[in-house]
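Listed below are the structures to be examined.
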Structure P
Amino acid sequence: MMACMIAVTPRTTLGRKPSRGTHDEAKIHAILDEALICHVGFVDGGQPFVIPTLHVRVGDGLYLHGSQRSRMLGVLRAGATACVTVTLMDGLVLARSAMHHSMNYRSVVVLGTAEEVRDREEKLRVLDALVEHVARGRSRETRAPDEGELQATAVVRIPITEASAKVREGPPVDLEEDYALPFWAGVVPLRLQVLPPIADPRLRPETPMSDAVIDLLRACST
């Protein structure tokens, strides 16, 4: 089946290295789903800000959450345009020349205007999805937000309709005359490593390890 394509706009058209770019919806969604955090860019009072935060994709929407007092969410709820980016680092690209060092990466830029999620049930579903994004199955092992917590939390949705991905992969690309230089060149792969869990000091001693944590460890060890 042919992958869907997100509409190409002047704001998401890649200028440099366009061959590395794509508007393929499936690829954009996959990168957003793998990334644990995003960076949200916005302007407040003429001052640009870029804030790292947790995100989750549900369908064709990118969801963010935080305190009702959050500057970022307050500005977005007021109608400011956001620029949301994620980057997955896959390797250090070491070339024979300093000029051609690089990194292998997968990145996404999403542009759009947020809308606040006001429906109570939808808000609860999104907050569950945010917990699941951190550790699959974890939402079933935690207390759901009470009404006070729900009221204190703001959730917004940015449609994933104006977005692009950019991917760099493969070995270094040196000048032809530099391939004869006696310097090691290649790629040093990178990955996010999961280490043994550290129990909360106040954890009841009879409490077994969470199934979600066990599954997370198992998935990251393969």
Structure Q
Amino acid sequence: MRQIIIGCGRMGAGLAHTLDQRGHTVTVVDRDPGAFAHLGPGFKGRTIAGVGFDRDILVQAGVERADGLAAVTASDETNVVAARLARLMFRVPRVVARLYDPRKAEIYRRLGIQTISTTAWGIQRIAELLGYSQLDSIVSLGSGAVDIVEIAVPHMLVGRPVSDVTISGEVQVVAISRGGSTFLPTLGAHFQEGDIAHLSVLAASVERVKALLMVQ
């Protein structure tokens, strides 16, 4: 897939390397040519020096054929303008903008822009770690609307079916790790001692899940 990354700081460079290693065709844009040093000698993609929301620069980067674009500069405004251009003018299928100010996330979501707020995610994750929660969040989707969590199956669930912890539209067991392997369970599958359950959970339903699983 053809991916464009706007911004070559630590996040942009790390994302470029990850996508490059996964076989994507990656183009990185940054207004500072010196920023490309973060990519190192192993990066196989293209680099373009220029402003990420400049139409000509985006065209040069291949935005008209891009499958995805991530705007991850140090400026919320730059990221959103570049993301809106990619989404609305060039119809790039997948567009993500990094935001430092999580209060803006809902505004941009209404404009059809997927946002990632490292600040909001970090606050939530640190609170979880300090609270010693057994319900361990792995990743947040849709700017935090849905969480993928994992939990060591408590003794009270051993021998019970997956359907007992499934709530339509709110909670779903998406995988179970058992004995060194992971599989996709059916609703009739039964939990065993030592299982690790991976669940998709609506953020608004996390407390309900904790009550269901009796975790603190």
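For FRET efficiency 1/(1 + (r/R0)^6) of positions 25 and 153 (r between Cβ atoms, R0 = 41 Å, to 0.05), the calculated result is 0.90, so let me know which of P, Q that is. Going label by label, the one that fits is P. Here FRET efficiency 1/(1 + (r/R0)^6) of positions 145 and 169 (r between Cβ atoms, R0 = 25 Å, to 0.05) was derived from just one of the structures P, Q, and that gives 0.05; the source is P. To test your reading of the models, identify which of P, Q gives 20.7, 67 for Rg and Dmax of the Cα atoms in Å when calculated. Computed on structure P. When FRET efficiency 1/(1 + (r/R0)^6) of positions 57 and 105 (r between Cβ atoms, R0 = 25 Å, to 0.05) is calculated for each of the structures P, Q, the largest result comes from P.
Each of P, Q could give distance in nm of label points 7 Å out along Cα→Cβ at positions 81 and 97, but the derived value 3.7 comes from P. When relative contact order in percent (Cα under 8 Å, 6 or more apart) is computed across structures P, Q, the figure 25 traces back to P.
Read-outs: derived from the displayed coordinates by stated rules, not from any lab. Computed from a predicted structure; not experimentally measured. Cβ atoms are built from the backbone, for glycine too; each structure is taken alone.
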